[in-house]
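Derivation of every value follows stated rules applied to the coordinates shown; laboratory data play no part. These figures come from a predicted structure and were not determined experimentally. Cβ atoms are built from the backbone, for glycine too; each structure is taken alone.
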Structure P
Amino acid sequence: MYMPLLEIDLTTGSVGALELPRELREEWIGGPGLGFYLLSRELRRDLRPTDPDCPVYVLTGPLTGTSVPQSSDWCIVSVNPEFPKNICASHAHGDFGARLRHAGWDGVVVRGQAEEPVYLWIDDGEPELRPADELWGLDTFETQRVLLAKHDRPGRPVSIACIGQAGENLVEGASVRADWAYGANQGGAGVLWGSKRLKAIAVCGTRPVAVRDPERLDALAEEWQAQIAATYPGFPEPNNYDGLKYMTGMLKDLGMIPAKNFTDPEFGVRWSERLASEMEKWQIEPVGSWNCKAECHFRAKCTTGPMAGIEFSGYGGEVMEETGPNLGIEDPGIAFVLGGMIDGYGMAAKAAPRTIAMLMEAFEAGAIGLDETGGIDLSWGNHDSVFRLLEMTIERKGLGELIAQGLRPTAKALGIEEYAVHMHGVGFNDHEQRATPMNLFQSQVASGAGPTWQTIPTVMMGWPDPDLGFEQGYQPGELDHVAEATHGTQKAKLFNDALGVCFFAQMAVAGSSRFQTGCLEAATGVSLTPDEAFAVGERIVALQRLLTVYLGYTPDDDFDMSQRLFEKLASGPATGRGFTREEFSCVRDEFYELQGWSLTTGAPTEESLARLGLSGFAVGADQPG
């Protein structure tokens with residue numbers, strides 16, 4: 001069933017319940033769908049993410065915290081500090097979203113700005129703002145330890161989402177971390193919390209989510225889980241699909257391991273092969289989210305190389321791409337520990353590490369020297385310099401002050417723009433995306449939340465997905481089907497996100513649309529056919545686009561990315577894959593036609609808005625309607 005949102009004002013210290021009409025919840029479901037709608041009512045063109053009156057929505061979906069498999073999704077929606085023409089829609093997992101619902105809340109609306117650091121404590125439904133002076137300056141792991149020592153009791157589990165020093169000091173790419181291993185890493189979510197001086201939200205929730213038909217929900221959930229297991233043999237077995245092993249198989253074979261600032265695919269292959277050998281010696285304990293058997297995160301201890309003995313929790317795979325091969329660091333154990341370091345600081349791997357990779361390439365090429373780096377040797381693989389620069393970044397000292405401003409400002413200040421591998425001026429979701437062009441395209445064009453995942457990429461990795469209308473999968477290098485696959489899978493993923501379910505429960509899983517709609521009806525009474533569900537997803541996509549156009553996004557912005565990303569890969573397993581600018585433009589035009597977007601303005605056409613029931617929908621607090 002639907003529950004109220006908890007609304008807090010950090011300026012006044014007030015807390016209260018925000019009840020939303022049921023018809024509004026049925027139209028936008030939850031998660032990013034509901035968040036986009038709420039933001040559309042308050043957005044102004046002059047609203048900055050660090051303004052006290054900028055609202056931040058922390059939202060779950062109607063299936064979050066239920067018996068549905070992988071129902072762990074929660075998201076942060078607001079203005080985007082990284083790319084102001086897009087919005088922040090940053091997802092995370094763990095137990096945090098489930099605990100919010102178990103405490104009787106579907107989410108939290110954060111307003112205002114505290115004079116001093118605070119955290120929100122929700123004790124089985126009862127909210128209280130408390131001073132966080134003792135927490136300010138702590139990393140995300142230390143923050144959780146302190147709060148758990150204060151609040152955790154037997155039989156009353158506590159989940160915590162928090163920022164580290166990167167969020168406190170408004171470092172570009174700062175994230176919100178939860179439950180040790182998980183993070184809302186996109187769209188500068190940590191900057192939003194840091195600007196409000198909100199250090200953490202800690203929640204204890206012990207009541208199960210009330211649902212309309214619990215027996216039917218449990219039966220569908222069991223059937224869904226069985227189908228996931230059939231689709232991904234090994235999901236239920238610990239360590240068979242963790243966030244490290246897929247780096248040594250699928251991603252390596254596809255040529256998706258970036259190396260040396262996206263210049264040396266063969267280095268990425270060699271690094272992956274070394275990872276396969278060394279990680280077998282590490283002590284890895286898989287970690288899953290709420291009701292999740294995938295266990296793709298972990299608690300781990302490095303037992304090899306110079307970092308032997310160091311422990312941390314996280315999601316190593318995609319993080320380690322940025323902290324290892326993309327920096328020219330050969331030892332996977334060093335990348336492993338660097339990944340834990342940035343998780344502790346509360347920053348996204350695509351942010352400061354990507355900027356450091358740019359600096360390293362420029363240093364190697366002689367475009368910058370020791371004068372520009374403050375005497376720091378930035379040769380490929382110099383991990384001591386990387387550790388030092390990351391610390392300087394969260395302290396905003398020396399070259400770290402420049403890195404803290406972001407990839408594009410650093411490149412411009414040093415005159416090294418040609419070495420900045422970016423989309424919209426910021427780093428993107430890891431991987432060598434030219435190896436699977438749909439990933440590159442959807443991050444750059446389809447997403448309205450900065451460079452992030454908003455499609456189901458397996459369709460372009462050879463996997464059929466009949467539920468989404470794809471009776472066959474396509475090969476990663478094919479460009480003819482990129483627009484079609486992006487259009488067809490984005491609306492499906494955003495509907496799934498709105499439900500509050502991890503997209504691994506949907507991706508290529510036969511019958512997933514039936515499970516989604518059946519579970520939604522059993523939980524809330526909202527009855528949708530699969531086609532109607534995808535229409536809801538397409539409506540969410542259209543609203544996202546209306547928001548970005550309102551903020552000034554135009555079709556020309558589709559091409560605002562590194563020239564390197566318009567070059568075909570010249571070596572490695574994915575040789576020859578990628579887009580030329582002309583090919584990218586053709587796919588973009590086809591995608592706009594499928595979406596019903598104007599090539600002149602970038603906005604959804606009146607015809608497409610009418611088809612989606614959005615005729616006359618006006619975005620912005622300064623607009624009527």
Structure Q
Amino acid sequence: MTRRRVLYVLLVLTFTIGTLGLMGLALAPSGLGLLDWSIMAVFAVVAPWLSIGFCNALVGVWLTLFSKAPWQPLPANVQAEPLLLADETEPPSKKTALLLCIRNETPARLVRNLDLMLASLVAQGAQARFHLYVLSDTSEGPGAAREALAIDAVADRWRTHVDLTYRRRAVNTGFKAGNIDAFCQQWGDAHELAVVLDADSLMSAKALEHLVQIMQANPQVGILQGLVVGLPSGNAFTRLFQFGMRLGMRSYTLGSAWWQGDCGPYWGHNAVIRLAPFMAHCQLPVWQNRRGQLVHVLSHDQLEAVLMRRAGYEVRVYPLEDESFEENPPNLIDFIHRDLRWCAGNLQYVSFLNLPGLKATSRIQLFLAVMMFLLGPAWLLGTGLFIALIGQSAQISTVLDVTYAWPLLAAIWVMTLMPKLGSAILVLLRSDQRRAFGGAIRFVPSLFAETLFSTLISPIMWVSQTLYMIGALFGKRLGWTTQNRDEPSLSWLRAIKTFWAHTLIGLLAAVPLALTHPMALLPIALFVAGLWLAIPFAVLSAHPLLGRVMQRRGWLATPDEVQPCAFIKALTVVADPPAIISDVTQAHFESGR
């Protein structure tokens with residue numbers, strides 16, 4: 001593991017220094033002035049992140065092509081560690097808690113998801129090995145009453161098959177982490193393992209049992225994170241996002257697992273935790289702000305992972321797709337709301353970088369989690385400085401050497417897209433994978449569409465994150481809000497109210513270049529075009545008609561839509577949330593076993 005980490009660091013340093021050197025050559029025609037050095041300084045923040053993503057993808061592609069057992073993950077010429085090897089013929093020996101954490105969710109959707117998972121457990125014959133806990137933080141009011149009635153109905157349908165406990169807290173102290181902590185205090189001693197689920201999580205019995213079996217075979221593992229993929233969707237925005245995420249996660253997760261090893265990630269859901277060490281060592285701190293108010297950690301997951309590793313237990317990721325799903329936001333505004341909540345939580349990690357006893361890799365993970373959201377302001381500042389540099393000269397050639405500028409732009413582009421491109425190359429090289437994505441004739445245009453989507457959405461996210469951070473300096477705070485999962489469409493008025501500032505910033509960046517160096521707008525468009533088009537992009541990407549056309553023609557389809565397993569087939573039968581599905585799903589699971 002030490003050799004792998006040293007090699008990985010050398011790879012990252014090589015590409016980081018290489019891109020910084022290319023940047024220096026591109027800025028060097030008239031020597032490096034204050035603006036040039038400022039651009040270099042900002043790019044020194046961005047370049048390591050680009051290199052990390054690029055190197056993760058390179059390692060992931062290498063393992064997929066040349067490793068006999070890439071999921072371990074080790075190259076073929078390295079003797080495998082006795083790790084994550086589970087006897088899949090032996091069922092879990094102890095009853096595992098399933099922790100479904102919810103807050104102000106639509107009862108009908110909860111009923112659909114619960115019935116689907118419970119039917120899968122019964123069809124697999126695994127129902128006696130799990131106890132489902134529905135842990136609610138729903139606010140007092142009519143919604144809480146409807147939720148309780150819905151869960152009671154689920155319990156009545158399945159009470160002869162599965163143990164189900166429903167509990168609602170009156171106050172959501174500590175947010176989701178506090179919800180799980182309250183479970184641990186009341187029921188934690190009754191179980192050895194717990195699978196953490198969000199309201200938008202769906203895991204088949206096969207996926208649940210597989211992760212539990214791995215934990216049983218490896219008592220030194222404290223947290224095992226499963227790879228999560230997006231649930232098939234008919235919504236245009238969700239299809240675009242999930243197609244890219246499906247590709248990016250394949251190579252990126254495998255490559256990162258290769259060097260992270262026993263200091264792996266925890267994403268807070270679709271994962272198994274070992275309860276005894278979790279309760280003993282993973283309690284999150286609470287502190288007071290300058291106003292004397294108690295502050296709880298918003299993004300609990302990665303902090304719990306490093307605390308578990310500090311206690312001597314391993315944190316591992318199973319980096320292959322395994323019928324473990326999540327639902328993603330249906331439009332750009334709700335996607336940004338979720339992202340900003342993560343931003344607020346990850347920035348809190350700054351306070352924990354100096355925690356005593358952490359592994360070096362764990363500190364790096366916390367640091368990278370912070371840096372993930374500092375990149376937005378860095379990209380914006382770098383773009384602004386670059387525009388100012390060009391605008392101060394009558395001839396671009398006096399401040400920028402295009403011999404190096406175009407290769408630099410290409411390198412940034414490739415490094416940014418490499419996690420997706422690497423996986424796309426693997427898909428195109430293998431006939432079974434091409435068929436799984438609907439064939440090359442659909443896959444290639446879908447890849448181009450997703451690349452355009454990523455290009456447009458990136459600057460929108462940068463501006464949103466930057467505006468939030470500026471607001472946070474003046475006391476703006478985010479809490480644990482309800483997520484919209486069911487209403488994809490956006491009105492033009494709502495889009496204008498949300499993205500007028502993004503559009504204005506984009507125009508302010510473009511106007512000086514349009515007046516002085518219009519040809520420079522072409523490369524700059526890669527970084528600001530999304531701002532110009534933010535309002536129509538938000539509305540059109542959420543339009544139901546576009547989603548229906550995409551779904552009907554198979555555009556941006558993922559393998560679970562093209563070649564669905566029994567679990568997904570049952571979901572398509574019960575696509576309308578209000579349906580009572582226990583009988584129907586049972587029949588489908590039985591036929592697909």
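Okay, here's what the table says:
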| item | result |
| --- | --- |
| Answer label among P, Q for the case where P(r) over Cα pairs in 20 Å bins from 0, in percent, calculated from the coordinates, equals 21, 59, 20, 0 | P |
| Computed 18.9 for mean count of other Cβ atoms within 10 Å over residues 336-343 - originating structure among P, Q | Q |
| When Kirkwood radius over Cα pairs in Å, for residues 144-455 alone is computed for each of P, Q, the largest belongs to | Q |
| For distance in nm of label points 7 Å out along Cα→Cβ at positions 152 and 280 computed as 4.1, the structure of P, Q it came from | Q |
| Value 16, calculated as relative contact order in percent (Cα under 8 Å, 6 or more apart), assigned to which of P, Q | P |
| Distance in nm of label points 7 Å out along Cα→Cβ at positions 408 and 528 - structure with the largest value, from P, Q | P |
| Winner on distance in nm of label points 7 Å out along Cα→Cβ at positions 312 and 376 once structures P, Q are ranked, highest first | Q |
| Structure from which -20000 was derived, helix-only ellipticity at 222 nm (-39500 (n - 2.57) for each DSSP H run of 4 or more, over all residues; to 500), options P, Q | Q |
